[in-house]
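Just so it is clear, none of the values below were taken in a lab; they were calculated from the coordinates. Being a predicted model, the structure only gives us computed values, none of them experimental. Cβ atoms are built from the backbone, for glycine too; each structure is taken alone.
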Structure I
Amino acid sequence: MSAEQVQHLLHELREHQIELELQNEELRIAQLALELERSRYFDLYDLAPVAYCTLSDKGFILQANLTSATLLGMPRPSLLKRAFRGFIHCAHQDVYYHHCQQLNRTGESQTCQLRMVKANGDTFWGNLVSTVQEEADGTLQQRLVISDISEHQRASLAERKTELARSMLQTQEQSRHQFSSELHDRTSANLAALRMNLELILATSAPSRDTPAFTDCVADTWALLEDTNTGIRDICQDLHPPAFDLGGLTAAVQSYARAIYKRTGLKVEIACSQPPVDLPNELELALFRIVQEALTNCIKHARASVIQVNLQLDTQPLHISVADDGIGFREQTSAEVNAPDAAPPTGQGLQNMRQAAEFLNAVFCIDSAPGRGTLVSLKIQHPNETNRL
């Protein structure tokens with residue numbers, strides 16, 4: 001190789017060296033930029049004040065930020081590949097199911113509020129915002145944003161309970177007025193007739209008592225006493241069934257069902273399971289009032305041929321339902337209720353049941369449609385196993 005060729009080769013090598021140095025500098029700058037973006041991603045994703053999770057189409061956690069791990073009380077590696085549903089409180093599994101169904105059906109962002117469970121069993125209220133994303137391979141992934149709203153729920157619950165207390169006081173006054181009216185209607189006419197009969201009996205001389213007219217008056221008096229006694233007993237049965245003190249909720253519902261059949265001929269079928277431990281008396285009484293109100297609504301409005309009462313007291317949560325095969329009804333939507341020219345909300349009885357259930361922190365649902373009957377259901381945590389918020 002000649003000297004000129006060597007010089008040319010050295011020149012080309014220097015050019016390549018300069019190009020490599022420039023490329024190396026560009027790579028270094030790109031690496032620094034990547035590290036900066038990674039740091040920003042860490043700040044925005046992992047250190048975000050809300051929890052981010054990515055779920056597979058089967059509901060398993062694929063990705064989660066550090067806030068998710070803190071909120072759910074589990075190290076991030078342990079979160080991955082776990083079913084997200086396992087962190088939903090058992091009483092709100094249906095709420096999450098319908099949330100996911102609506103998300104998949106519409107493809108639009110969905111929001112819900114429900115109780116969630118940490119790894120150690122503690123519960124909290126979470127606000128879920130979900131979106132769905134189609135991946136390159138055609139699979140769907142659910143993106144979740146979770147916020148802890150327990151403090152907000154506690155404050156709202158305290159305000160709501162104050163409102164409920166006022167409303168229930170009004171309901172008590174209405175019940176007292178209704179009791180007063182019913183007692184008057186069931187007894188006043190009979191008592192007036194009894195007074196007239198007794199005055200007639202007292203005014204009848206001994207020789208005149210051996211007559212058909214006197215015998216009829218005594219028989220009528222006896223019938224009036226029986227009818228008055230029956231009316232008062234029925235009112236007392238509605239106020240506080242004697243069976244309640246002997247056998248609790250189940251016995252009270254069975255006794256009330258027999259009374260309904262005796263008065264109206266309407267058959268009430270009852271399926272029940274006993275709780276593993278006794279329920280507090282005040283809880284049983286509150287649950288009985290809800291069942292009683294539901295049965296009263298069936299009698300007054302449903303035109304049903306049969307009513308089915310289901311008392312699942314050995315499950316967690318407790319589940320109580322009252323179903324009929326009557327005419328059903330269409331519930332008003334929230335928009336209809338809040339409209340300026342809205343008609344009064346559906347039924348005072350339904351409102352009373354909702355308020356009583358809310359006061360118990362129970363999940364209350366009504367499923368009805370014209371011609372399809374009505375299902376009233378209630379789910380509530382057993383007090384001995386209720387987790388704190």
Structure II
Amino acid sequence: MYLIIPLLSFMRTFYLFISIISLLQCTAQQPQPAKKVTTDSPPRQKVTKIAFGSCMHQDKPAPVLLTADSLKPDLFVFLGDNIYGDSPFMWVLKRKYKKLAAKPEFKQLKSHVPLLAVWDDHDYGKNDAGREYRQKDRSKKIFLKFWEEPKESKRWERQGIYTSYTCKTAGNKTLQLILLDNRWFRTPLKKADLTNGMDKNDYAPDYNPGSSMLGSKQWKWLETQLRTPADIRIIASSTQFSTEYNGYETWSNFPYEQGRMFDLIERTKANGVVFISGDVHYAELNAIVPENMYPIYDLTASGITEKWDHVEPSRFRIGEAFQENHFGMIEIREDYETKEIYLWLTIYDVNRNTPIQHNIRLNDLQIPD
């Protein structure tokens with residue numbers, strides 16, 4: 001009897017240790033992603049199912065998180081507006097994060113699935129804010145503490161919250177997950193001139209070469225990341241990358257920065273790049289085909305709790321947009337017969353319906369010779 005109790009305690013401790021070690025088997029530029037692991041978490045040797053979403057109000061039910069949990073993803077990436085903080089007072093942000101932490105759907109997902117996160121404007125602290133936001137240092141500390149960023153992570157040391165992770169995936173391919181910071185370094189947005197017949201809604205394209213989305217330090221870091229060997233690269237951007245100019249916050253407000261991204265992908269010969277994004281309160285799939293390059297897909301999942309009654313046009317859109325609550329998933333699959341790798345890009349609603357689904361051959365995401 002006296003031997004059995006210590007033995008059971010040792011076995012539980014040993015199993016928990018093995019679960020933590022084997023859950024992701026990821027090599028990160030920073031330490032492994034923050035995660036909550038329970039003893040019933042299955043060991044995962046490879047990351048093949050990446051779920052993601054954005055725009056989650058702390059005061060509203062989020063049943064799509066339960067749907068996401070039921071599909072057993074290997075990761076869930078929160079793409080910003082993870083709370084609606086919108087306050088210069090940091091105690092308000094802390095209180096709203098506390099509400100999110102207590103949300104049953106969030107707690108269930110967190111207990112089963114490793115979570116990664118970037119911010120957008122509302123959890124940054126101010127609507128549409130960029131580098132001028134005076135509380136960003138304090139907001140960053142609150143953000144990293146809530147998402148349980150390891151103390152040794154470089155995210156604590158440097159400006160901004162950008163980071164990357166590298167894992168094995170289907171077909172023994174290498175998957176790189178890059179999380180950008182679209183707020184810390186971004187120059188102020190140019191206001192739309194609604195009298196000129198070209199601008200619309202809130203903002204206009206800024207053709208000033210000094211305008212920036214990522215800032216010089218993050219661009220330098222990103223080039224290093226894209227030169228790192230990988231077969232598939234998922235780039236998380238809190239705002240849309242491959243959409244047409246629509247007068248709201250997108251990369252199209254910074255044409256030089258968007259072009260710089262295309263040039264960098266081509267120059268570094270970074271194959272297999274796919275963007276995931278949020279912000280707009282609806283879901284859609286866009287793809288831009290730059291000259292001498294493969295299509296740059298951007299799957300937007302932006303509506304864990306929020307909705308928008310109007311969808312802006314985009315000539316780059318594939319299929320129709322989806323305006324009900326949802327989350328996204330990229331599943332990496334290997335064809336058993338041909339051994340080819342496919343990326344399945346999917347939007348799920350709360351009932352597991354798939355209003356948007358598109359599969360891509362990895363071989364079609366290669367820089368032409």
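One of I, II was used to compute distance in nm of label points 7 Å out along Cα→Cβ at positions 205 and 229, and the answer was 3.9. Which one was it?
It was calculated from structure II.
For mean count of other Cβ atoms within 10 Å over residues 133-140, which of the structures I, II scores highest?
II
With helix-only ellipticity at 222 nm (-39500 (n - 2.57) for each DSSP H run of 4 or more, over all residues; to 500) coming out at -7500, pick the structure among I, II it was computed from.
Of the options listed, only II reproduces it.
Kindly point out which one of I, II the value 27.3 was derived from, the read-out being Kirkwood radius over Cα pairs in Å.
The structure behind it is I.
Compute relative contact order in percent (Cα under 8 Å, 6 or more apart) for each of I, II and report the one that scores greatest.
If we compare relative contact order in percent (Cα under 8 Å, 6 or more apart) over I, II, the biggest value is for II.
Taking Kirkwood radius over Cα pairs in Å, for residues 61-292 alone for each of I, II, which is largest?
Ranking I, II on Kirkwood radius over Cα pairs in Å, for residues 61-292 alone, first place is I.
Of the structures I, II, report the one carrying the highest value of distance in nm of label points 7 Å out along Cα→Cβ at positions 141 and 357.
II
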